[in-house]
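Peer 1: In what follows, structures are represented as structure tokens.
Derivation of every value follows stated rules applied to the coordinates shown; laboratory data play no part. Predicted model, so just to flag it, every value in this text is computed and none were measured.
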Structure I
Amino acid sequence: MGDVSMKELYDVQQLLKKFGVFVYVGKRLWDIELMALELDHLHKAGVIDNQTFIAAKLVLSREHRFEEKKERNRK
């Protein structure tokens, strides 16, 4: 695969979509967590390479931190 041009959550969604994985739980934070689990499974199965996996996980980590910060500020 080797697609490390991932910069946005949308890019990760498109990667997952290539494997028939569509994630929508209804809460963005939960969506991000489920996407991370799906990525783990795809990587463990050997269908995505290390570079792609790391790039996607970095995007998800950043977005997760952002969402957690937003939730803390609402309280």
Structure II
Amino acid sequence: MARGSNTNNRVLVRSAGKALDQFKYEVAHELGVQGVDDGYWGDIPSRQCGAVGGHMVRKMIEMAEQNIAGRTH
């Protein structure tokens, strides 16, 4: 781990773990990442893995914004 890095990758809501994993594969397919269907990501370049994670975050933020906007109206 990089010096000064304090990451925590555990799922906070246990029931969300499987959904997040499925979401990761959906995003990977949307981005055209090949070879992850077997669950092994070791051959995928870190740039592509980062793109999957970044796209997941953008989509989750969009969903949260839509959820918040729906509550205020």
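Peer 1: Taking Kirkwood radius over Cα pairs in Å as the quantity of interest, name the structure among I, II where it is greatest.
Peer 2: II
Peer 1: Supply the structure label, taken from I, II, corresponding to helix-only ellipticity at 222 nm (-39500 (n - 2.57) for each DSSP H run of 4 or more, over all residues; to 500) with the calculated value -23500.
Peer 2: Computed on structure I.
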